[in-house]
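The data blocks that follow each hold one structure.
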Structure P
Amino acid sequence: MSKSVKTVIIERHGGPEELKLVDLPVAEPGPGEILIEHKAIGLNYIDVYQRMGLYPMAMPLKMGMEASGVVMAVGEGVTHLKVGDRAAYASQPPGSYCEARVMPAKTVCKLPDAIDFETGAAMMLKGLTAQYLLNRTLPQGGLHPGDFILFHAAAGGVGLIACQWAKALGLRLIGTAGSDAKCELAASHGASHVINYSKEDFVARVKDITAGVGVKAVYDSVGKDTWSKSLDCLAPFGLMASFGNASGPVPDMSPGILAGKGSLYVTRQTLFTHIATRETTQLMADDLFDKVTQGLVHIPIEQRYPLAQIQQAHRDLEARKTTGCTILTLT
């Protein structure tokens, strides 16, 4: 392998024009690390947050949180991976927008032979997010077959996976999206009901669908634009689970509002808390791999961009021109 690799960095927070493709050296892995040569790279909205400064990061910053590839070298103490293994990850620290990298091994998982590299790159961050939301971020009493949940941005990368996963669990997922085409896409992936929020009042539609009861949980990566109305969609003791801020940060809120709306629960989740240990990461990944290899969850790769077109990929992602999963290619 070359001692330098193509890598995307930013030197300051800002727009897509700050993304630069440069040559950087790659070292040998130290204790607890691996060297991985990438075959495909995932694109995620958290990358936009980091680039813009919503999540401030030290500069210069190597970008990207997700990829798949082949393990080229293994540092001392790494026992779950060996040279030549096919692998995939969603991991801190950032740095996946590159041809190869040295990184911590604990959240890198061996990729089953039945899953190709592009799928592996597209599914880890989004698939593990769907896994922890529907299996680990639960309302009082849990979720059971037949329960209604509301999932915003249902035609996005996490959303289309969640539609399928919810169907496999027997849940009735109500998905929102911003166009009829996106609603149709969510429905084709297993959403029980879809709402075009650009045309319909999603609170009224949710109450109509649930016969006035409301849903047991709302899963929201949109943030500011959907937050207040989402609280009105919940049944008493329902759970509002925030996991993103695509429209901007959620405004400050008095806890008293939750009492008046039915003694609601609110949580702000992040994947990296859930995959903080090697053991938890593997358990969650095994569940994801099982759903994919059984055919219960298909990973919808709808867009591909060469790594050199990373600025355009970010522009399209921010403009909501993408659906499903997006990958960056290296050939």
Structure Q
Amino acid sequence: MPKLQLEKRNLANNIFLILKGIAMGTANKVPGVSGGVVAFVGGFYEEFIYSLQKVNFKAFKLFFSFRFKSFWNYINGNFLGLLILGMLVSYFSVSKLLDYFLSRNELYVWSLFFGMIIGSVLYISKNYEGWRFKNGILLFLGVLVGVGISLMTPATQNDNLWFVFICGIIGVSGMTLPGLSGSFILILLGNYVLLLVDSVNALYDIFALIFKNDYSFLKDQKQLRLLKVLFVFTLGSITGLVSLSHVLGALLKKFKNETFAVIIGFIIGSLGVVWPWKNKVFKILDNGSFLLDQNKNLVLDHYERYLPEFSSETNIAILWIFIGIGVVLFIEWVGKKRSKKQGVI
């Protein structure tokens, strides 16, 4: 990908970039929502892919030659560092708040995300300049793939480290492919609870113990195993981020409009995953009892979607959908206003 015109950022811009990272991290944790959509709507998707591409052999050569400043500038370190900082903050703060609301007002949360994805489609479509018959076919294929993924049946949990590494590579796809939810992919692979709930909570608990000068976790085999699982998952995620960014970078360089058409299709196809009016249907054994995973959690079989009935709850949910659309369009308006005032280099 040719060198992009990178935005000049002051302190306020850097704080805003951290907030974008928080939004990406939160979106990545929600099944059906893609962090890549946040990057797309936030206007920094191409810079994100461009920066990840810079994590290559030359970057490692600079790093191991102790030329840290050159290394940092080469990989666009200020941008990546602040974005990743925001993601880390979200995993230990905002995402827990999101879990709270999902457990108490699930319909309204899904309605908000449904509206935000519709708003994202409107935003991207309005700014897309590659409307051709061929690209329309690619968009339709993207929709089919997105819908097909949403209809797949989840597997059972597997903590084999090689499989966990593969989950990291595949699960990070939501950050680089807008519309393809990494969290939902992890549900299909059977490892969502293990990798994004249990292992993250284990790390949080370990940090809390260390802060209290308590190292009893060193004798807790379950916590150590979860820590090892999280490390391998993180390694797989980094590998996936770098490798996928190079593939996407090449596609954006040669087939930008075609790639964006498929991405728009993915996003439209993902609407089925976040349809607000749905029930969870769990797997049942032949003896009539529910199937449980290794952590005694119910194993999801599929979502049973239904059409809403007219009620005050439905009206509030629809209101949240429009709020979600409004949030995305407002972000677009703010972004355009900032661009006109500051310009890019």
Structure R
Amino acid sequence: MQRPKHGGNIAWAAELAGCSPDAIVDFSASINPLGPPQSAIAAIQRGLKSLTAYPDPNYTTLRDAIARFHHFSPSWILPGNGAAELLTWAGWELAQYRVTYLPTPAFNDYTRALQAFSGQVETCLLSLEDYPSLACLPTYPKPRSGLILNNPHNPTGHLWTVSEILPLLDKFDLVVVDEAFMDFLAPSEQESLIPYIPQYPQLVVLRSLTKFYSLPGLRLGYAVAHPDRLQRWQKMRDPWSINCLAAEAGVAVLQDSIFQQQTWNWLPLARSMLFEELQYISGLSPLKGYANFLLVESEMQTSRLQAALLRRSRILIRDCLSFPELGEGYFRIAIRTERENQQLLNALYWVMSNG
């Protein structure tokens, strides 16, 4: 079976570990371990009666719920089949410009979306030594250019401030900011560009509803952008890109303030504890991050480390081979429950100590 480019490929991991997929402890996909919330499960059960009808192609109820959540008009919202579908349409639009600048390392779906429409990509290497600065971007970009930025950044987990990003918006014809992990920060800590969209018609923000609410199998995300742009995307895509159960769950979870607060209470301490313990394991150097994952530099070749963890402990970590700038020197791990995090730490200590 071919090595996966994304995290969460349990079938591949189980084959390598020689066990059932249910036995794998998955640290490779950055999904909230506290979910799915009961509000989502209840909404899916209520929505079963809708399976015999086509969904509303305008997804009016879902768009209204997202709009209320962000205090926007629904016309500025476009739900999608995961943020990945909306990234495809962003790639289509960016490909019409002369070049799109991409700070790297970066999620490989950005390149996929651009290359699908023969878009030109110019990478800008971020420094991982200290503070990942956006100074890697050109002071004077080429005419008719775009920018894709991920905040918090995947795979480092770094969070850029609004004040760092805003000066970039006037330099590019189209700026797509992927905020797939932003909701893991409490509202007072978020650095979202969504409130600035009315001032910047060239700005698009993408959000996911599956990572925070632990619903990746439902595929649900949304874009916030100027209505004219979103209408263009709507005309090009399939008429029913979101299934009715995903739409029902999306409405429910956005109103689930209890689950949201539970996650914001859990994550900072769990992340801090895992970060501190990783520092005590010889040969590993974690990078401080603000999302629900950590990037770790490793003295051991990470594909070898990954295989050893699978075969010995049935634990799957995310190798960084799909990030060419990182390669075999880094791996990424999700923040999971206290028991699972300790299980990972014990396994890493043994493998790093015994080779």
Problem - Given 59, 55, 40 for Cα extents along the principal axes in Å, calculated: source structure among P, Q, R - result: R
Problem - Comparison of P, Q, R by relative contact order in percent (Cα under 8 Å, 6 or more apart) - largest value held by - result: Q
Practice task
Output the label of whichever structure in P, Q, R has the greatest value of FRET efficiency 1/(1 + (r/R0)^6) of positions 120 and 232 (r between Cβ atoms, R0 = 35 Å, to 0.05).
Solution key: R
Completion exercise
mean count of other Cβ atoms within 10 Å over residues 48-55: greatest across P, Q, R for structure Q
Completion exercise
Matching 2.6 (distance in nm of label points 7 Å out along Cα→Cβ at positions 80 and 248, computed) against labels P, Q, R points to structure R
Exercise for the section: Match the computed value -11500 of helix-only ellipticity at 222 nm (-39500 (n - 2.57) for each DSSP H run of 4 or more, over all residues; to 500) to one of the structures P, Q, R, and report its label. Expected result: R
Exercise for the section: Identify which of structures P, Q, R gives the largest calculated value of Rg/Rh (Cα atoms, Kirkwood Rh), for residues 144-223 alone. Expected result: Q
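We did not get these values from a lab; they are worked out from the coordinates using the rules stated. Computed from a predicted structure; not experimentally measured. Cβ atoms are built from the backbone, for glycine too; each structure is taken alone.
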